[in-house]
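Have a look at these structures, which come just after this line.
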Structure 1
Amino acid sequence: MDAFLFDEYIKKIKELAIKHFDRIKEDNEMSFLEVKLLMQLYKNSKENLNASYLADKNRVTIAAIMHKMQSLEEKGYVYKVTSTEDTRTKYYQLTEKAIDLANQYQRKLENYTNRFFEYLGEKDAKVLEEILKKIIDFMEESTND
């Protein structure tokens, strides 16, 4: 496969993933990054996540995170908790409203993933798993060059 064709496949997968994401999030007025942040807080609910950590994980500026978190706070999805060790540090926690929404997203994502693997079938799903492992191995090795 040549590089151009590979690039076209990746672009098409990204395009379709965005369409599926839009269907999953429905009409709740949140951006992709806001949903991503909500789900990160949901999946790491036992940990204290601050703006710096979220910015690093999402490869965006702290200012961008602060803007999105303010938006989520205004919509009633998150609230801030002050660190007991450093009062300048604020951690974000999900509201019940956000937890309910995150549970819905999680169920929809699991349903979609299950449908995808049923569509592939057991044999092709196993081949995909092996290919993905190879891609990860190659990329990890390449970063060490």
Structure 2
Amino acid sequence: MNSKQQRRLFYLVPYGFWLVLFVIAPLVLLLMQSLTTADGHFTLRHYMTYFGSGTYLRMTFNSVFYAVVITLITLVISYPTAYLLNQLKQRQFWLLLVILPTWINLLLKTYAFIGLLSHTGSVNAFLSFLVLHRNSYYLATGVFC
């Protein structure tokens, strides 16, 4: 086995482990659960209920329909935007302006955790309540707390 094959195997093993553990195993467990009763006996009752119900089929159709519509709208907006950004002279600046709104979510979560974990936050107050005496738990020590 040469160095390139060893490197490929080195990257393939963790990926394969991750794939089996978090994709294939849950799908197999889901399939097994859908084909058995609570007692562990084989049944197709769940599938008969699903395909016999207009509500479940309508919900599935709506989910797939909206997924396709959103994907098409995203493609119609994103590909011309990417092409336009690639043609501009200051593409890094414009790319920053396009990506910047997605960072707002992370910023809001960060400030929410600072509020929860600060000296006067909810988590500290709850922990102090459990111990029955006022004790300072510095869960989030830093400049912003």
Just checking, which of 1, 2 has the largest value of relative contact order in percent (Cα under 8 Å, 6 or more apart)? 1
Looking at structures 1, 2, which one was Kirkwood radius over Cα pairs in Å, for residues 31-94 alone calculated from, given that it came out as 11.6? 1
Taking FRET efficiency 1/(1 + (r/R0)^6) of positions 23 and 47 (r between Cβ atoms, R0 = 25 Å, to 0.05) as the criterion, which structure among 1, 2 has the greatest value? 2
Given a value of 54, 40, 26 for Cα extents along the principal axes in Å, calculated from one of 1, 2, which structure does it belong to? 1
Work out the source of 9.4 here, i.e. which of 1, 2 gives that when mean count of other Cβ atoms within 10 Å over residues 39-46 is computed. 2
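A short reminder: the numbers here are calculations on the coordinates, not readings from a lab. The structure presented is a predicted model; accordingly, all values stated were derived computationally and were not measured. Cβ atoms are built from the backbone, for glycine too; each structure is taken alone.
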